[in-house]
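Derivation of every value follows stated rules applied to the coordinates shown; laboratory data play no part. Keep in mind that this is a model prediction, so the values were computed, not measured. Cβ atoms are built from the backbone, for glycine too; each structure is taken alone.
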Structure I
Amino acid sequence: MELDPAVIAAAIVTVIVAFSGATVAIINARAAAAERLEAKASRARLEETSHNVERKTDTIIEKAVEIHTLTNSNLSKVTESLNVALTEIEGLKRLVESLTKAKDIADNLAKGRKS
């Protein structure tokens, strides 16, 4: 039984096409696996970056709270000192006013004795 050359050529073409299809499928599978590995590595990098940003943000918030607390504490001290100073100034004003009145009275008395 002799085989027809056209049948042999068709069989060879079919084998080549099947082999090419398998090769393309393998290449696509390897590329997809590489893409998945790259995506996994990218997610890991993004997650690490996110954790770093979160730690830095927490540190900034802690420092801001410290600054706020210190500022409020200092502001309270300054306000208290200002209130004490204002009270002392009021006392000094009254003292000056009473001394001025006493001087005016003494001057009037002195003028009255001279007359």
Structure II
Amino acid sequence: MITIGSITASVRAFRGWDYPQFGSVVAVLHDGASVDNEVLQSGSVLRQRAVITGHTIEVGDVTVLSGYNASKEMVDFEDDELLDSRTVVVTDFRVDRSIPFLFQYTIELIDMSDMAGSGS
């Protein structure tokens, strides 16, 4: 069972908590004498992200999740199976309705746990 804020999500697939790519290989000018003409350039470690796909028949769930997406407020995330609890922001929420009263959704989350309670 996964809960996002006040919504219990019906999860078809869960991917995360992954770190986005924060390093890249950059070509540098070759001096003709050395073998290496690439360096690894990296920045700060970015926040962990997750993606949930699922479905609901509750219009109210769609409304609440849309509100979380619009407001970018920090909400609680709990995964009972993994005993995982953290604070997240819904960064994207997409809904498809292929048949009446069945909403299939994708929710993208970013982990904000270290900022919770910081007064930001």
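With helix-only ellipticity at 222 nm (-39500 (n - 2.57) for each DSSP H run of 4 or more, over all residues; to 500) derived from the coordinates and found to be -37000, which of I, II does the value describe?
I
Thinking only about FRET efficiency 1/(1 + (r/R0)^6) of positions 9 and 25 (r between Cβ atoms, R0 = 25 Å, to 0.05), which of I, II has the largest value?
I
Figure out for me which of the structures I, II the number 3.6 belongs to, where distance in nm of label points 7 Å out along Cα→Cβ at positions 57 and 89 was derived from the coordinates.
The correct label is II.
Upon calculation of FRET efficiency 1/(1 + (r/R0)^6) of positions 81 and 105 (r between Cβ atoms, R0 = 30 Å, to 0.05) from the atomic coordinates, which of the structures I, II produces 0.95?
Values: I: 0.25; II: 0.95.
Among I, II, the structure yielding 0.95 for FRET efficiency 1/(1 + (r/R0)^6) of positions 81 and 105 (r between Cβ atoms, R0 = 30 Å, to 0.05) is II.
Given that Cα extents along the principal axes in Å, derived from a single structure, equals 167, 21, 9, which label among I, II identifies that structure?
Traced to structure I.
Among I, II, considering only mean count of other Cβ atoms within 10 Å over residues 49-56, which has the greatest calculated value?
The maximum falls on structure II.
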